[in-house]
Each structure stands twice: as C-alpha cells, then as structure tokens.
Structure P
Amino acid sequence: MKRILIIGDDPSVLDVLQEILSTFGYSAHPVDSAKEAVSALSTERVDLIFQDISMPEITGGQLLDFIRKKGFQTPVVVISAHIEEEVEKRMRAAGVSGMIEKPFEVAEVLDVM
C-alpha cells in the first residue's frame, strides 16, 4: 500500500485529501506543520507528498528545498488556492512532480498521482 504524506495548515483540506486517498486504497498521513512533516519523513517510508504551498511557518518552496537537502527524493505534489505562472515555473524547477489548485476534484487528485 502506498503511503502518502499530506502537509498543510487547513484541516478541511487535510481531511478531504485523507478521505479521497483512503477511499482509493492509499495510506494517507496528514500533518499540519513543517516540523511534523520532517519528523514523519525521518521515521516513516513515504511514497508521495501532497504539500500546501502556503503555510504560516514556512513556504512551500522552503519546505521542498529542505526535503531535498535532507536527501529525500520523494515525489511532491503542490496544492494551492491559486497557482501563478511564475510560481509554477519555480516549483517545477525545484522538482515538484505535480500541482493542483483548490478547490480540487477527486479526479484531479488521482490524475496528479
């Protein structure tokens, strides 16, 4: 079973993603802070990360940089309410494997995986 880490500060988004992923047979682990994300990555095997691009303590880009510097090559899908072209270019250059905009449909979540 694929293990998916969901990182974000909006409980409703974490809940919806966890529900979608669990329904389709994935093991989804939501965390609401960068600190929890780093802890989860350090102690558990993770096959995919869904990460909100805008969080209060750290930006999505900063968290992605940190994840890569720690040696984790886990694919990352970025979630945002609005993805501007310049942000998308930066995220793609940083190595994200996909992007989805909120609000999202179930099919979008599954397609980006």
Structure Q
Amino acid sequence: MDDNKLLPKLSRNLLEILSDEEYYDITIEVGNDPYVKIFRSHMVILYYRSPYLKRILSTNKKKNDGTLAHIKLPDILPEIFPIILRYIYGGRICLEEYDISDIIKILDAAKVLLNS
C-alpha cells in the first residue's frame, strides 16, 4: 500500500481511537471553574504528539491499581480542546471551518501544548 493511501487511513483509525469510549487510560480536565470539561484520551498518543504533555505525563505515571491518570489543563478553553485533540490524533486541521476568533484560540492552545 503506498503512502498516499496509508496515511489517510492511519489518520482515520487514530480518530476512531479518540472516539472509542472503552480503551482510554487518561482523563484531561480542561478550563477553569465554572466552565470545566473532562475529556478522555490515550497517554501514549498524547506523550508522543505534544512536548508539553510528554513532560506532564513523564511525572504523572499511571498507577498499576487500575485507576486512570488525570491531568489538568486550565489554560485551554473547553470548547477549543476537542479541535486540538482531533489534530493530535488525526494530524490535520481545516482552519477554513472556523472563524478568526476560534483560530486565535486554537493557536493559543497549540502554543501551550507545544512550548510550555
């Protein structure tokens, strides 16, 4: 299978993993009170796709007692984080789908996850 077909399929498969309700191993609390939302994710994907999350996860190892790892990202808006997660998993984002204020919020969140 050539790369032109493999990479889009891989991207779709990773997005399917994101939407899977069964095999997540971390919860992410995003935002500040009173507007906080909890997202489910997979540590291995977050670890390798974001330098910032890699640092957090390196110090917040999953316990072997079956409890989920949990991290807080108060500086990211809950309405923007699903967009960021889809990018982390799928590797693509279509900015034409968003207005300029959302794009600025997306870039702010990306800055946190890439450089912090």
*If we compute relative contact order in percent (Cα under 8 Å, 6 or more apart) for structures P, Q, which one ends up with the highest value?*
Q
*Among P, Q, structure where helix-only ellipticity at 222 nm (-39500 (n - 2.57) for each DSSP H run of 4 or more, over all residues; to 500) as derived comes to -15500*: Q
_Rg and Dmax of the Cα atoms in Å derived as 12.7, 35 - corresponding label from P, Q_ = P
*Taking mean count of other Cβ atoms within 10 Å over residues 20-27 as the quantity of interest, name the structure among P, Q where it is greatest.*
P
*Taking distance in nm of label points 7 Å out along Cα→Cβ at positions 28 and 92 from the coordinates of each of P, Q, which one would give 2.0?*
Q
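Read-outs throughout are calculated quantities, based only on the coordinates presented, and are distinct from any laboratory measurement. Computed from a prediction, not measured in an experiment: that's the story for all the values here. Cβ atoms are built from the backbone, for glycine too; each structure is taken alone.
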